[in-house]
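A short reminder: the numbers here are calculations on the coordinates, not readings from a lab. For clarity, every value in this text was computed on a predicted model and none was experimentally measured. Cβ atoms are built from the backbone, for glycine too; each structure is taken alone.
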Structure P
Amino acid sequence: RRDGFTRILEKTSLPEDIAIGGYELAAVDMSGNTYECMLLEVCGAVEITSVEARLNDANKLSFWVGLKNVSDKNRNLRLNCFYDGKSLNSMDVAVPPFSTKMVEMPVASFPYQGTAPEKLRFELQGEGGLQGVNERAFTLAQAERAIQRPQIDGRLDDWDNASWSRVFAGESVTYQSKRHRGAKDFSVRYALSSDENFLYLAFEVRDDVSHPSDNPQKPWLGDAVALVVGRDFDGNEEFKFCKYLMFALGSDGKAVVKQVLGTPPKGCFELDSGEVDCAIRRDDVAGITIYEIAIPRKTYFGEGEINGIGMSVYDADTSSEVKDDVHRDIPLNGGVPLFMGNKIFSTLLFHSRGVQH
């Protein structure tokens, strides 16, 4: 029995097509009175053991799904993929007895809008209903192949061929949103690209008042870009090993690049020259700040493993906002869990070859 539905068993074994979930198993007399019962958790014969996002040779997104049949019979099922409740694809799968296999599920388009993570859900359906589930929070960032290495000079002349994000503005502010005064006050778009050696990032921030932090030990209190790179994915939702980086414009007009320790942050230290390349250029007339960053892949990312990245942009307009820590915050691709202790952010995929625009 479950959810008011009763099924009479003609024999002592459970039906093979019974849907997974919790049941009440009851023995009743001829009048329908229960004289003995127990709770029963039913698991499917086929388990979804893993889900990994990959790009194929054409840089198209696919999910590789691990399936394990723990029964002695061949299982023919329907595998469905959903993101934020929307269907992405569906396919028939067959898993031989006592075997494990990987299946590729191509995805024509991915509806992520670059804000909070949504649920990625895979379901196995059989004739009797749901047979297996894998669900986790998921966001995605793709670094296209750079046609040429951009000069890290705070200018966007060599980013013309990049695929820029949409503009994030008031609807994306997650901290101190009541202080946001429109797109000219604070909005941002960004682009990612890569080659064999570096991940390149560019941020175009519209900001009518430039006000970096007055405290070099807390650069996140003023105008800044925060990045987190993650490794050692736990297979569920989180990256267990993270490095937090902060980029801000110093009082001398030069870029300040620091690694932050802890979350909530307990301090920071300046990175060695050349470890991470960064240029920040401010145009007060246009009200635009450009951040351009190059991160070495061998140092910060693992080849052949799942890598993660989170990004946030901070804005403060007055010294009192810096002092009182009331900067505005726009998280991108799941954001940077700098203060919340959360380690859920985007899976980062590197394109294997150039993209024609």
Structure Q
Amino acid sequence: MKRIGILVGSALALFAASAHAGNFTIIARPNLTFDPPTLQINVGDTVTFMNDPTSPGFHNVRSDTDSVTAFRCANGCDGDGGNGNPSGAMWTATVTFPTAGTAPFHCEIHGGENGVGMSGVITIGGGGGSPAISVDPTSLSGSASEGASTSVPLSIGNTGNADLVWNADTASATCATPDTVPWLSISPDNGTVASGDPPASVDVTLDATALTAGVYNANVCVHSNDAANDPVTVPVEFTVEGVPAINVDPTSLSGSAAAGTSTAVPLAIGNTGDADLTWTADTASTTCATPDVVPWLSIAPNSGTVVMGDPPASVNVTLDATALTPGVYNANVCVHSNDAANDPVSVPVAFTVDASSADQIFLNGFDP
């Protein structure tokens, strides 16, 4: 059961309100009765409960557990900014009844459940009330990269005067023939919006995990007991954005040069994805997680873009032994890019520096 629309006001205001159609009054009398003890109303009508204005007793009013609408009221109502504890003050509280059925009630001090003591029953008829669905927005759109997902909000409201019961599914073509759309899901996919309550909030998830780049269309179908608008079709457009895929060749580099000289080795940076690849390159003496300057290692060019479908970019990696002594030197070329799954790519480099010609003559004892 759901508490709805409870208003608190002065005695005069409530007496005036009770004169209007759809607004009724029940008074807690000092002789330990409610006046009237039984009342017939329609869905959407309100009932103002009040302590006797001429001789207020120590009372409150509480719905029985099987009431179609729950309330506990005196100086206002619990859960709606008021206080439902019994009181001897001149209290008033107004309750709206959105659901057809019965609402038995009692005073917690002088009555009890099932008609014991100070008690009464309100019967709520259909009153011609009906739900009226409102879905916002009327269409949905979203985008995500390949392998990712996104969620977009949908609200399901009720502008009618009876409870709206709804459920939602999907359709690849038309809501007349709903079916499973693997990339489209709804949570929650069912619920009830009582008359006067705020709309239900729904998350619609667009999942590109198994999709390639492109635009996909389907429908969210909202079914309800608003027969005049069943179902409501909400078109969905999902744009899946391509992602680049870096390809670096070769996966490692090696070269040699005599001390005091340099050499260059080629590196190709390609793109096998379906979006443009933007890249930069730097060096690291140990790991690409902490790039730094390696004096003997340089890259040209050190940045660029490889358009989807274009040939790889050609890069020259220069190994410079000008300031090195003979030996083997190791470092890394680090290629960073907008391929998030492979950023960075580490290319190990091994550089062998040989003795220079003059050094070699000296080592050979000047032998020809």
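Odds and ends about this structure:
- Here Cα extents along the principal axes in Å was derived from just one of the structures P, Q, and that gives 87, 44, 33; the source is P.
- For 0.35 (FRET efficiency 1/(1 + (r/R0)^6) of positions 117 and 229 (r between Cβ atoms, R0 = 41 Å, to 0.05), calculated) the corresponding structure among P, Q: Q
- Comparing relative contact order in percent (Cα under 8 Å, 6 or more apart) across structures P, Q, the highest value is found for P.
- Distance in nm of label points 7 Å out along Cα→Cβ at positions 125 and 157 from the coordinates reads 3.1; which among P, Q: Q
- The greatest value of distance in nm of label points 7 Å out along Cα→Cβ at positions 45 and 301 among structures P, Q is that of Q.
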